[in-house]
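Below: a set of structures, written as structure tokens.
Read-outs throughout are calculated quantities, based only on the coordinates presented, and are distinct from any laboratory measurement. Just so it is clear, the model here is predicted, and its values are computed rather than measured. Cβ atoms are built from the backbone, for glycine too; each structure is taken alone.
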Structure 1
Amino acid sequence: MNKTNVAIGVLAGLAVGALLGVLFAPDKGSETRKKLSKKATDTADDMKEKFNEFIEGLDEKFEDGKEEVGQMYESVNHKR
């Protein structure tokens, strides 16, 4: 299992736990809706951050691979 799947699983677990905690809390409906909205926003922000980190990691790997291919190309052309 890779780190991305673990992070998504942890975030999903936190979201479900927070949702259940809020739903079973003895608050008025309006307060519960506010809490749910805040938790949803927080979770969405966390997911966006993780997704952006994932994309940045892919970007770095792509650039590294591109550089490596360029070096191989130069090496092959230099030997001719």
Structure 2
Amino acid sequence: MPKRILQGTVVSDKGNKTIVVKVERAYLHPLFKKTIRRTKKYHAHDENNAHKVGDQVRIIECPPKSKLKRWEVVAG
């Protein structure tokens, strides 16, 4: 099965080699037919501490690196 790739905004870079990425998705409500926006935060591995708050990044699924980190930043 292919690994998922998500795009979002860095909201925290306080951890060492860790960033928190906010990913927003939009979907149509099944009954009201209204577009709804939902956000979710993902902890991602950033090996070189290269990304700062406000950066747009892409993250990809990976094997667990810690208790919360199951994503890593896509290089490039």
*Work out distance in nm of label points 7 Å out along Cα→Cβ at positions 16 and 64 for each of structures 1, 2, then name the structure with the largest result.*
1
_Structure (1, 2) behind the derived value 3, 13, 14, 14, 10, 9, 8, 6, 6, 5, 4, 3, 2, 2, 1, 0 of P(r) over Cα pairs in 5 Å bins from 0, in percent_ = 1
_Value 0, calculated as helix-only ellipticity at 222 nm (-39500 (n - 2.57) for each DSSP H run of 4 or more, over all residues; to 500), assigned to which of 1, 2_ = 2
_For 3.9 (distance in nm of label points 7 Å out along Cα→Cβ at positions 32 and 56, calculated) the corresponding structure among 1, 2_ = 1
